[in-house]
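See the structures that follow.
Read-outs: derived from the displayed coordinates by stated rules, not from any lab. Only a predicted model underlies this, so the values are computations on that prediction, with no experimental measurement involved. Cβ atoms are built from the backbone, for glycine too; each structure is taken alone.
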Structure P
Amino acid sequence: MGTWAVDAFGNDYAQDWAEDLKETSNLDAVENTLDVALEDNGDELEMPFAVEALVAIEVLARLQGKGGARTEDSAAVDDWADARKPKARLRTDLAEKAGRAIERILSERSELRELWEESEHYQEWLASVEDLRSRLTA
């Protein structure tokens, strides 16, 4: 995976997911992505699913007007969310799933967390995920 930033958008999987989001008109992709991240078959949460879940959670935050920094990397999600904001209401079940997904991403059974722990940027990544969580729940 190509990674260039600690935020949710700074890697190839996130960019691919965001591009696919443009083909949808509702929150089905977000919900499906969170459901995959929450599937617990006793295995570790694989990195691609964790990365995609973080972008899906960013979609929810942006729909609430609580998006993070707008960058070139976040443009596809920003545009998608901007087009839907006037009508969007965050479903409480999706907010709950998003919170549980963040817990799973930060758990010891998360490949993404393990990979970041092995890097010199772990604390920055952790702060980025915690910032996302706080924006979602604020």
Structure Q
Amino acid sequence: MSDLLGRLRGRGWRMTSQRRVVAEVLDGDHVHLTADEVHAAAARLLPEISRATVYNTLGELVTLGEVMEVTSEGRAKRYDPNAHRPHQHLVCSVCGTIRDVHPVGDPLSALPADQRFGFAVSEAEVTYRGLCPGCAAKA
């Protein structure tokens, strides 16, 4: 699990029923939902939750560094609760499904010194693209 709820409780984040539901929807591994998907799932648990509340809560979670925004060319932003675990993403080029992956090795070491152009590189963001099993079966 992403342990998002535990992290938020540990920070003393004011846990209203609306915030709790948004955090519950996001909590878990391989969770990369759009804001609309978060709203739809939250509304099943708390029908009176508004879209604005979901958007505001997501924005606050991103600002707190508890959730990451993941963007993929031409697609809606997705929200990843695994903000405190180093990982990369595997993205389906057709349907946009995103999975967290944990390749062995340090991606920073993959960039040779002569290709750093004097940059003091502090992080690397790697995205693997391909076809998920469902889209590959249709191809």
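P, Q: which one has helix-only ellipticity at 222 nm (-39500 (n - 2.57) for each DSSP H run of 4 or more, over all residues; to 500), as calculated, at -19500? Spell out each step's value before the answer.
Numbers: P: -19500; Q: -10000.
Structure of origin is P.
Using the calculated result -0.44, -0.66, -0.75 for log10 I(q)/I(0) by the Debye sum over Cα atoms at q = 0.13, 0.17, 0.19 Å⁻¹, for residues 82-121 alone, pick out the matching structure from P, Q. Working shown, then result.
Working: P: -0.46, -0.62, -0.67; Q: -0.44, -0.66, -0.75.
It must be structure Q, since only it matches.
Identify which of structures P, Q gives the largest calculated value of Cα Rg over 2.2 N^0.38 Å.
The maximum falls on structure Q.
Which structure, out of P, Q, was FRET efficiency 1/(1 + (r/R0)^6) of positions 106 and 130 (r between Cβ atoms, R0 = 25 Å, to 0.05) derived from, given a value of 1.00?
This value belongs to structure P.
One of P, Q was used to calculate relative contact order in percent (Cα under 8 Å, 6 or more apart), giving 21; which?
Q
If mean count of other Cβ atoms within 10 Å over residues 10-17 comes out at 19.5 when worked out from the coordinates, which of P, Q was used?
Only structure P yields this read-out.
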